[in-house]
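What follows is a set of structures for review.
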Structure I
Amino acid sequence: MDRTTPRPGLRAQLLRTKPVDQIVSEAGHGTGGPASMRRSLGLWQLTALSIGASLGTGIFVVLGESVPLAGPAVVVSFVLAGFTALLSALSYAEMAGAVPVAGSSYSYVYATVGEFAGWLCGWCLLLEYGVSVAAVAVGWGQYVADVVHAVSGLTLPAWTVQPPGSGGVVNLPAALVVVGAVLLLVRGAQESAAVNAAMVVVKLVVLALFCAVAFTAFRAGNLTPFAPLGAAGATAAASRLFFSYIGFDAASTAGEEARDPRRDLPRAIVLSLVVITAIYCLVALAAVGARRWTWFDGVEVALVDILREVTGQTWVGVVFSAGALVSIASVVLTVLYGQTRILFSMARDGLAPALFGRLDRRGVPVLNTVVVGGAVAVLAALVPLGALADATSIGSLAAFALVNVSVVVLRRTRPDLPRTFRVPLFPLTPLLGAAMCVLLALNLGTGTWIAFGAWTLVGVAVHLGYGRHRSRLAVPAPVPAREPR
């Protein structure tokens with residue numbers, strides 16, 4: 001009679017790592033059936049995926065909420081947040097070239113630090129991606145109400161466009177844009193990428209329109225005092241604005257649908273972040289130069305109002321708002337795509353229910369997309385934007401810090417692993433990246449930390465009670481029976 005090896009102890013279970021070669025060999029395959037993901041995305045589509053996931057609510061909505069925290073120094077806040085993101089982006093680029101799979105930072109941490117850390121990273125990513133989609137959808141709802149009022153003069157009932165606690169009952173536009181993204185995603189990655197690429201072009205055009213108009217009203221006096229709330233204010237704004245950068249890693253979630261992932265993923269991640277940071281700083285400078293920083297307090301759609309006041313024309317604001325609707329919708333689409341791919345990888349490893357890892361005959365995780373989209377739509381309809389943005393930032397910062405650590409660990413454990421990109425100034429860059437993530441996280445509010453702590457405890461309980469027993473690495477290996485004497 002065959003026997004099996006005894007189960008490892010709890011410590012061994014929590015620290016076991018999944019071999020990189022095994023992770024790569026499983027790429028593209030689901031939890032059942034012969035279907036596999038299709039490699040159809042090139043460099044431009046991957047770059048557009050990251051730009052589409054980042055360039056949205058952060059500049060269209062959250063900018064107005066951050067200026068009162070930092071004053072004109074909000075430009076520095078964008079640079080600080082962008083620098084922090086760049087340090088992590090370089091680590092992502094190295095890991096994406098070495099481990100080109102759909103799990104993004106979840107898979108990177110699983111392969112280096114261990115299963116428990118990988119699970120917590122994935123758990124943070126579920127918070128980051130799911131909550132950020134909801135937050136972006138809430139911002140989309142604000143622009144819907146603005147466009148309807150500008151075109152028809154009608155004011156949508158507050159109960160239909162605001163969540164509980166903000167004067168309403170349900171944010172219907174926010175829920176509807178998530179449902180629309182789900183319908184597109186279930187058609188396939190290539191179709192979704194084509195639509196997103198068109199949306200990215202639209203958002204670049206509308207932001208160029210804003211800068212062209214706002215700089216005509218630029219007044220140097222509006223930039224003084226430059227930092228009325230000091231360095232603390234600029235740092236606090238950077239912590240909130242980090243939310244604007246979280247999509248740069250979206251390309252890494254497409255590792256199993258990229259045509260040449262080892263070459264294109266690192267390029268797409270770094271290129272997209274450079275483009276995003278430049279645009280953010282330019283738009284922020286144009287905004288605070290056109291209006292004093294105190295003007296932004298309580299203004300929900302600041303960029304639209306600036307255009308209307310500068311030009312004196314309603315139609316300019318309407319055109320910009322319509323472009324913003326398209327732009328923000330692309331964030332919903334791309335970030336929701338990333339979340340479904342991360343959950344797909346977790347299900348394939350046995351750490352999440354197998355239904356999230358099933359592919360249809362076209363290689364699309366349809367059931368995963370529908371379930372996740374439904375949950376996000378409910379969240380978007382019922383939770384205010386500010387709370388969502390802060391919760392997203394802390395989840396992102398935790399995941400990014402772990403990826404920086406993973407680069408250091410993988411360099412030591414697998415120095416022979418082929419890498420198409422290497423982090424410069426190693427190990428200073430990843431260690432500084434992790435430290436910057438911790439610094440920004442410490443500037444988030446107590447309520448955000450309490451919510452994050454509660455989310456983490458739930459994640460720990462889920463893994464201890466479910467994941468560690470169902471992990472594919474937990475299946476004991478058979479041991480040959482001894483021959484009878």
Structure II
Amino acid sequence: MAMQRIPLKYCILLFGILFASCEKGLEDINVNPNETEVINPEFLLSSVLINTAYGYQKEAYFDKPASAGRYITMVRNEGNDKFDWGPQSWDDYYSWLSANREMMDLAVKLNTPQYVAVGKILESFTFGYTTDLFGDIPYSEALLLKKQTLTHPKYDPQQSVYTALLQTLKDANNDLSTLTAKVDAKADVMYAGDPLKWRKFANSLRLRMLLRISKNYTPAFTEMQEILNDKVKYPIFEGNADNAEIVYQGAVSANSWPGSPQGSSVDEFDKRKPSKEIVDALLQRNDPRLQVWVAPVDSLNGWKTDPNAYVGVPNAIPAPYDYNGGKTHISRLSKLFSSSSAPMLKASMLTYAEVCFILAESVQAGKVTVAGKTAESLYYDGILANMKFYGVDKTATDAHYFDQPLVKYNGTLEQLIGQKWIAGFLKGAEAWFDSRRTGFPKFVLGPMSSTSVLPKRYIYPTRERDTNEDQYQKALTVFGADKQTTLMWYLK
């Protein structure tokens with residue numbers, strides 16, 4: 001497999017151009033590829049950051065993670081829901097990584113180390129996501145096509161990848177704590193050049209990754225505790241303002257929410273319905289987020305199975321478009337998700353709410369301590385943070401949401417992960433990753449599912465067998481069979 005490097009002087013990714021034009025004005029964009037081959041790292045940062053966040057978010061709504069996390073049911077083209085996935089491409093992930101590495105290399109050449117530090121965080125995010133999807137992946141040799149003409153990179157064991165990424169994030173935090181120069185505020189469309197927020201992202205991402213591998217990585221909780229013991233040296237997310245997420249401009253398709261008619265099409269929006277599992281979970285808890293995320297059915301007359309005003313569609317059933325009497329008796333996603341842009345629509349990579357649940361789980365298991373906090377308080381912090389994001393925290397409190405038996409903290413992992421799942425609605429692949437790691441939520445596989453268990457991973461791209469056969473075969477001797485059910489290192 002050849003990891004292709006993007007010819008940046010010809011095709012800087014479109015999203016960055018579009019976003020930058022909205023943020024800075026056309027008069028501020030003075031890069032003419034016909035006159036110069038020099039591209040400033042700040043321009044590349046905008047491009048890389050937007051494409052990474054937008055791409056990750058699009059998969060969380062549009063692709064397999066949405067089905068595996070039981071947020072979306074496809075009522076047309078139901079292959080995702082049936083888990084008959086077959087080989088998956090990783091070209092997008094390595095494209096983001098290649099552009100990011102180009103930015104870092106240029107920053108080294110121009111002696112702007114602040115862009116290298118930020119690039120380390122984005123590289124760790126994307127490599128982490130890629131290994132979470134596939135298992136063992138090309139890592140140490142993956143981006144060496146240009147420098148060393150290396151076209152057949154080896155696969156690194158997931159344990160080695162994770163160990164390297166954790167160190168990279170730690171280095172990035174340390175670098176940003178001492179550098180005086182900042183990244184350009186206008187180019188940094190997420191944090192406006194604030195190095196403290198980037199450090200919080202790096203350390204919070206470390207917490208996510210450490211919990212994920214804690215079953216088979218002995219130092220996991222020791223390293224988590226090191227972070228938690230020194231918030232000056234290792235700052236972490238402290239509120240929604242720290243969330244690693246980017247707004248959608250909504251000016252054109254490329255910078256619009258992917259579920260909107262402008263971002264895709266009306267047809268694509270109508271193919272995706274809220275799943276029965278998420279809708280039922282919200283109904284059972286009288287959760288005010290239901291009205292924010294889900295639209296009521298068009299008609300309460302003539303239903304076949306479910307008389308509720310809000311009806312989700314089960315995954316992997318015959319003729320899902322006819323469920324409960326057809327489209328007038330099943331819910332769509334709310335108008336929020338048909339918008340091109342909105343304050344509550346963001347390309348989200350990591351949130352404060354998720355960090356609260358990560359810490360709640362770790363404290364509940366007796367593995368770490370958090371000053372001034374308990375597992376119970378962290379659990380409630382996570383719920384409230386997500387509700388505040390959607391503007392329903394006061395509604396929930398007034399309705400005594402937290403006093404309900406299903407919501408009131410009971411110290412079980414099932415309850416905690418269940419609330420984390422709800423709070424993660426359409427915000428990434430975390431629900432799928434948590435379910436395969438913990439067994440919760442206990443998702444129900446539909447009768448049309450091609451498998452009896454939730455997929456554990458993606459199958460490697462077909463092109464690997466065509467262009468990187470030797471390294472692919474060597475990898476399988478270590479990793480195991482190239483199947484959806486094969487367990488990656490941290491799940492064994």
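What follows draws every value from the coordinates through simple rules; no lab data is involved. Predicted, not measured: the structure shown is a model, and the values here were computed from it. Cβ atoms are built from the backbone, for glycine too; each structure is taken alone.
Points worth noting:
- Comparison across structures I, II (criterion: mean count of other Cβ atoms within 10 Å over residues 109-116) gives the highest value for I.
- Computed 2.3 for distance in nm of label points 7 Å out along Cα→Cβ at positions 53 and 253 - originating structure among I, II: II
- Each of I, II could give Cα extents along the principal axes in Å, but the derived value 66, 55, 50 comes from II.
- Parent structure of the calculated result -14000, given that helix-only ellipticity at 222 nm (-39500 (n - 2.57) for each DSSP H run of 4 or more, over all residues; to 500) is the read-out and I, II the choices: II
- Here the criterion is mean count of other Cβ atoms within 10 Å over residues 173-180, and among I, II the highest value is seen for I.
- Calculated for structures I, II, mean count of other Cβ atoms within 10 Å over residues 125-132 is largest in I.
- Structure from which 50, 40, 33 was derived, Cα extents along the principal axes in Å, for residues 45-308 alone, options I, II: I
- Structure from which 22 was derived, relative contact order in percent (Cα under 8 Å, 6 or more apart), options I, II: II
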